[in-house]
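Please go over the structures that come below.
Quick note: the coordinates plus some simple rules give every number you see, no bench work behind them. Computed from a prediction, not measured in an experiment: that's the story for all the values here. Cβ atoms are built from the backbone, for glycine too; each structure is taken alone.
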Structure P
């Protein structure tokens with residue numbers, strides 16, 4: 001018996017420690033606890049610190065007093081104008097009544113699932129009454145306020161206060177976005193074709209106007225050149241006539257020299273000409289002089 005006494009004392013000490021540990025719990029800052037005795041709630045502890053409860057018969061359900069984030073999954077909704085939209089809302093809520101929360105939901109996982117269903121149903125109902133363009137205007141804020149009000153009213157009996165409901169994403173589905181992109185692309189291609197056709201028409205008009213102006217300018221230039229050429233020929237003929245009237249014999253000799261220059265410039269080193277040809281008379285005997293203009297021989301009588 002004496003050998004069993006230390007074992008019994010050790011067992012009693014361990015039992016006492018276990019009972020003491022079962023009767024002590026801690027509430028941290030930002031937490032609150034609901035004490036439940038044999039399944040019946042008996043009180044709420046909202047002050048942080050070391051607390052005591054009845055061992056074995058009391059249980060403590062600790063919940064957070066901070067703002068909690070709810071992120072429902074992405075889902076498709078049908079807008080009021082029959083267009084589909086992919087929406088991913090989010091919400092922030094707080095547990096303000098631990099007793100109601102325990103009676104209605106018990107755990108945070110159940111609360112998240114219930115609130116996600118409330119947010120989804122309210123978002124579907126409200127978005128189904130407005131067109132897609134409403135989310136791109138100031139009406140978006142009013143829509144979110146209506147959704148938040150509905151969710152908050154339904155979550156209040158659960159001991160939860162909903163502080164905020166917003167849309168994290170609100171995009172068109174890929175098929176709809178692709179269809180819109182294709183329609184925009186075809187519209188831009190049509191506009192580009194119209195602009196190219198209009199530009200080609202303008203280019204043809206400019207080229208036709210330029211060709212017309214070129215023709216007019218060339219014809220006027222040819223006319224002015226012809227007039228200038230005619231005036232020059234007339235003046236040249238007048239100069240030639242004046243020169244011929246002053247000294248016809250010298251003029252004839254000068255023209256003969258010009259003929260020689262033009263004829264002999266492009267000829268071969270050897271030219272075969274008849275001896276009695278008029279072409280070479282000047283080369284053989286020189287220019288013909290009149291008796292009046294011939295020099296008087298030395299010693300002859302006048």
Structure Q
């Protein structure tokens with residue numbers, strides 16, 4: 001196996017004009033003639049939104065990116081980003097946590113995970129979403145290819161959200177390209193004292209929409225999706241759950257059930273089941289009612 005190459009995954013090629021080629025991407029100036037793809041067929045993905053930002057975000061930036069993309073995925077949107085360290089990685093992880101698909105657009109070939117430290121994330125994205133590039137499968141990720149990559153991120157999406165960015169961040173290139181293509185641009189406000197918020201504040205000053213949470217994005221891109229005949233279809237509650245989480249969720253049921261009953265149904269140790277119930281409650285999948293009985297919320 002070539003060092004850094006995706007574990008046994010082989011890319012397929014789609015030409016512009018192929019039914020799988022993203023229709024939104026085909027509309028932009030300078031659209032690629034072909035794409036190399038690993039993972040899901042792109043035409044089966046729900047409407048897409050890009051979430052990008054700093055490679056060195058603050059704790060605030062990481063937290064916002066993860067929570068925002070989790071909510072976007074739960075609303076039925078596909079999250080697109082560049083799989084870089086920092087905000088991009090958090091964006092993919094948030095979507096995966098919600099059980100939604102996510103797309104990584106790489107500057108190099110799709111069979112070469114970049115950065116190499118994101119190999120595990122690459123595998124998770126390829127499993128349930130897609131990895132995309134305009135370059136042949138084993139092309140190295142060279143610096144000049146990243147701005148070119150950004151036009152694909154912007155072009156595939158109804159809108160772009162910049163979570164955190166310095167004045168000269170590559171995320172601002174993505175935002176500019178989105179704006180030039182008539183797509184919505186959103187920026188998350190941050191600490192006025194932080195250099196890593198200077199770029200997002202400049203975007204807001206120049207007319208980008210303020211993003212205070214997923215609802216600000218969903219409201220706008222939902223309208224655009226409707227006009228294009230796209231449908232937002234939230235993933236099922238079971239999507240993205242671990243085996244134990246799915247087992248406990250099934251054991252809870254629609255009618256209120258006490259912990260003792262749930263333990264019998266799921267056949268897990270009390271401590272493990274309690275931890276899983278807490279995670280499911282935090283995720284909004286179960287709720288605890290009077291007397292400590294749990295029930296499913298959806």
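Between structures P, Q, where is mean count of other Cβ atoms within 10 Å over residues 184-191 highest? Mind dumping the intermediate values first?
Numbers: P: 10.0; Q: 22.0.
Top value of mean count of other Cβ atoms within 10 Å over residues 184-191, among P, Q, belongs to structure Q.
Which of P, Q yields 6.4 for distance in nm of label points 7 Å out along Cα→Cβ at positions 48 and 192, as computed? Spell out each step's value before the answer.
Values: P: 6.4; Q: 3.7.
Of the options listed, only P reproduces it.
With helix-only ellipticity at 222 nm (-39500 (n - 2.57) for each DSSP H run of 4 or more, over all residues; to 500) derived from the coordinates and found to be -12000, which of P, Q does the value describe?
Values: P: -18500; Q: -12000.
It was calculated from structure Q.
Using relative contact order in percent (Cα under 8 Å, 6 or more apart), single out the structure from P, Q with the greatest value. If you can, show how the numbers build up before the last one.
Details: P: 12; Q: 17.
Going through P, Q one by one, relative contact order in percent (Cα under 8 Å, 6 or more apart) is largest in Q.
Where does the value 27.2 come from, among P, Q, when mean count of other Cβ atoms within 10 Å over residues 160-167 is the thing being computed? Write out the running numbers ahead of the final one.
Values: P: 18.4; Q: 27.2.
Considering all the candidates, the number was obtained from Q.
If Cα extents along the principal axes in Å is calculated from each of P, Q, which structure is the one that comes out at 60, 47, 37? Please list the in-between numbers first.
Numbers: P: 198, 60, 33; Q: 60, 47, 37.
Label of the source structure: Q.
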